[in-house]
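Take a look at these structures.
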Structure 1
Amino acid sequence: MFLISKIFWLIAQPLSLSLFAILAGLLATAAGWRRVGACLGSFGALALFVSLFTTAGSYALQVLEDRFPRPAPPVSLSCIIVLGGAFENEVMAGRGGIELNQAADRFIETVRLAKRYPDARILVSGGDGSISGAYEGDAQASTAFFQAFEIADDRVVREENSRTTFENARNTRDLLTANGLARCALVTSAYHMPRSVALFRANDIDVLPWPTDYRSSGKVQLGFDFTQPSLNAQLTTTAAKEWTGLVAYYLLGRTQTLLPAP
C-alpha cells in the first residue's frame with residue numbers, strides 16, 4: 001500500500017497530471033482523435049494555469065489550517081507527540097549536521113513546549129518515508145537536534161518505523177500504552193492537523209491539537225495571482241496531497257469522518 005500510494009501521487013500531483021494530460025492530448029490528436037485530444041490538452045492547460053496563477057492552493061490549505069485553532073496553553077502537559085517530516089534526511093546522510101525543511105516549526109514548537117513543560121515526555125513519530133528506505137527517519141535524526149537544545153534523552157520516546165500518517169497513529173498508540181502516557185499535545189503542520197487528528201481518533205488516542213507551520217496568511221481569497229507562480233504551484237501540490245489523503249483514508253475506512261471537527 002505504501003509503494004502504491006507513492007506511485008499514485010507521483011502521477012496524480014497537479015503538475016504531473018497537467019503534463020500527462022497535455023501529452024495524452026497530443027498523442028490523441030496525432031492518432032486522429034482530435035476532440036479527445038482537445039479535451040485532454042485543455043484540461044492539462046487549465047490545471048497548470050490554476051496551479052501557477054491562482055490562489056486556489058493557498059485557499060485550500062487555509063481551509064485545513066483554520067480547522068483546528070491553536071488552543072490556550074494548558075496548566076500542565078504530560079506528553080508531546082511530534083510527527084516527522086521536518087528533517088532533510090537525504091542531505092544529512094550526504095553532508096552530516098542538522099538540516100531542516102519547511103516543516104521545521106514542528107520541532108521548534110516541540111522544543112518550546114518542552115521548555116515550558118519540563119516534566120512532559122516527547123514522543124517523536126517518524127521513520128524513513130522515502131521509497132528507497134535508505135535514510136534515517138526523523139525519530140533518529142531528532143536525537144542531535146534535541147541534544148543541541150539540552151533536552152535530556154531520557155525524556156524522548158522514539159517511534160522509528162512509521163512511513164505514513166496512518167502508521168504514525170497506529171504505532172504511536174502502542175508506545176503510549178507501553179509508557180503510560182495519555183492526553184498528549186499533538187504537534188504537526190496546521191494543514192496536516194485534520195488528517196492527523198482523524199487518524200489518531202480512529203485509533204482511540206485522545207490528543208490536544210497543537211498546530212504549527214502555517215503556510216497561508218489566514219486572509220486568502222480565491223483569485224488570480226501572477227506574482228509567485230512557483231510558490232503557488234508548491235502550495236497547490238501540498239493542498240492537493242492533503243485533501244487527497246483525507247478522502248483516501250476515509251474511503252478506505254481508516255478514519256471515521258472526512259473532515260474531523262475540533
Structure 2
Amino acid sequence: MMFYLSKIVWLLVQPLSLAFFLCLAGALLASLGSRKAGAALSFFAALVLFVALYTTTGSVALQVLEDHVRKPSADPADLSCIIVLGGALENQVTTSRGGIELNQAADRFVETARLGLKYPQAKILVSGGDGSISGAYEGEANASERFFSAFGISSERLIKENGSRNTFENTLNTAALLKERGLSDCLLITSAFHMPRSLGLFRHARLAVTPWPVDYRTTGIEKLGFDFTQPSLNAQQTATAAREWMGLVGYYLSGRTGSLLPE
C-alpha cells in the first residue's frame with residue numbers, strides 16, 4: 001500500500017504537476033466567482049514554474065545531497081562484495097526491445113563493472129526489480145546480467161535481487177540475501193544524490209557497507225541564482241531533488257531511517 005501511495009503522491013506533487021494542478025484549481029475558483037483565490041493559486045503556479053525552469057534551485061538542492069557522503073579517494077585494498085542499486089536501465093524499453101538500454105544513472109553499472117573486473121573475486125549483488133505502478137516490465141536485476149556478461153563478468157558472480165520496487169525494499173531484500181550468502185562489509189554503489197537515503201536505510205538495518213557514490217549531476221560549485229539558458233535541465237534537476245528530499249523526509253518520519261540526513 002505504501003508503495004502505491006508514494007507513487008500517487010509523487011505524480012501529484014512533482015514540480016510541473018503541482019504547477020498544473022495549482023493553475024487548474026485557480027481557473028476553477030475563478031470560474032466559480034472566487035477571482036482573488038483563483039488569481040492567488042495561479043500566481044503560485046507561475047512561481048513554481050519560474051523556480052523550476054529558470055533558477056538553479058534544483059541543482060543547489062541536489063548538490064547538498066551529492067556532497068553529503070564523500071566517495072573514498074582510492075579503490076579499496078581488497079573487495080569481496082559489491083551491492084549496486086538498480087535504476088540504471090530503461091526497463092520499459094528493454095522489456096519490449098531486449099538488449100541493454102542505459103539511462104542517466106548508467107554510472108552505477110559502469111563503475112560496478114570497473115570494480116568487478118579489478119576484483120574478480122568479488123560477488124556483485126544487483127538489487128532492483130520493476131518499480132513501475134503496473135509491474136509489467138522486466139526486472140532490472142535480471143536484465144543487468146546482459147550488461148555484465150558483455151564485459152566478461154560471469155553470471156556466476158551475480159546475485160540478482162529482482163523483487164524490490166523502491167529503496168526500502170532494496171534494503172530489506174538485500175539484507176536477506178547477504179545473510180543467506182554469508183556476505184558482509186560490501187561496497188554500496190548508487191547515485192551520489194541517492195546515497196544519503198540509501199545509506200540511512202542500510203545503517204538502520206545494521207548492514208555494514210562502504211558508500212561508493214557515483215553519477216554526479218551537479219558541478220559541485222553551484223550557487224543560487226537565475227538560469228534562463230537551460231529550462232528543461234533545470235526542471236529535471238528540480239524534480240530529482242524534490243523527489244529525493246521528499247523521500248528522505250518520508251523515510252525519517254516513518255522511522256525507516258534514524259536521521260534526516262544519515263552519515
Structure 3
Amino acid sequence: MAEQLASHHALITGAGGGIGLAVTKAYLDEGAHCTAVDLGATPPAELAALMVRHPDRLQYVGADVVQADSIAAMVAAARARFGTITVLFNNAAVFDLAPLLEADEASYRRIFDVNVKGLFFTMQAVLKQMVADGAKGSIINIASQAGRRGEALVAHYCASKAAVISYTQSAALAMAPHGIRVNGISPGVVDTPMWAHVDALFARAEGLQPGEKKKAVGLAVPLGRMGVAADIAGAAVFLAGDASAYITAQTLNVDGGNVMS
C-alpha cells in the first residue's frame with residue numbers, strides 16, 4: 001500500500017506522549033517528514049527512540065505554544081529542516097476541573113492560554129507560511145467531546161474546546177480560497193497517561209476511589225470501552241491525506257458513539 005503522506009511535512013504539537021506520540025508514529029509510517037514538538041528541551045524517551053529509527057524524517061523541537069516567540073522559533077526550525085509545513089496536528093492542551101463556584105482565574109488562564117490562545121496562534125503561524133509558500137495543506141485541531149456540551153465540574157475546559165471547534169470553522173472558511181483545509185477531531189475518553197491525572201481530579205471532586213471514574217466512563221461508551229490513542233491517529237492520517245480532499249470546516253467525533261451530530 002502506498003504511503004499516504006510521503007509528500008508531506010507534518011508539525012505535531014503535544015507530541016511527547018499519548019495522542020500526539022501516536023499520531024507522530026502514524027505519520028512516520030505513512031511516509032511523512034515530522035517535526036515533533038513538546039515543552040521539554042529534550043525529547044521524552046519514546047520519542048527519542050523514534051528519532052533513532054527515523055533520523056532523516058523526524059526532528060524534535062522544544063517549544064511553549066503560549067509564547068509568541070516560541071511559536072515563531074518552532075515554525076522556523078521546522079521549515080529550516082524539512083521545508084514548508086503542509087500538515088499541522090494542533091494537539092497541545094491541558095486539563096483541569098473544579099466545582100463551578102470554586103473555578104478560579106488561575107485555572108481559567110492556564111486552560112485558555114494553552115488550549116485556545118496557543119492553538120490559535122500556532123495555527124495562524126503555520127497558515128501564514130502555507131499561504132506565503134503557495135502550499136496546499138491540512139490543519140487538524142484537537143477539540144474534545146467536552147466541547148460539544150457543558151459539564152458541571154469542567155466548565156473552563158469545556159468552553160476552551162468549544163472555542164477550538166469555532167476557530168476550526170472560521171479558519172476553514174478563511175483558508176478555503178487558498179486550497180487549505182481546516183478540520184478538527186473531537187476525541188471522547190481516551191486511555192492515555194493523562195487519564196491518571198484526570199481520574200485523580202475526579203476522585204477528589206466526587207469522592208471516588210482511584211480508578212473508579214476511569215472504569216465508569218469506559219463502560220458508559222456505546223462501543224463499551226475507552227478509546228486508545230491509535231483510534232485518534234487513524235482519523236489524523238485520514239484528515240491529513242488526499243482521501244479527505246473534499247472535507248473542510250468539520251470536527252469529526254472519534255468517541256465510540258458518545259456524541260451524535
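A short reminder: the numbers here are calculations on the coordinates, not readings from a lab. Treat the numbers as computed from the prediction; the structure is a model and nothing was measured. Cβ atoms are built from the backbone, for glycine too; each structure is taken alone.
Before moving on, here are some points about what is shown:
- Structure with the greatest value (metric distance in nm of label points 7 Å out along Cα→Cβ at positions 18 and 98, set 1, 2, 3): 2
- At a computed 1.6 (distance in nm of label points 7 Å out along Cα→Cβ at positions 122 and 146), which of 1, 2, 3: 3
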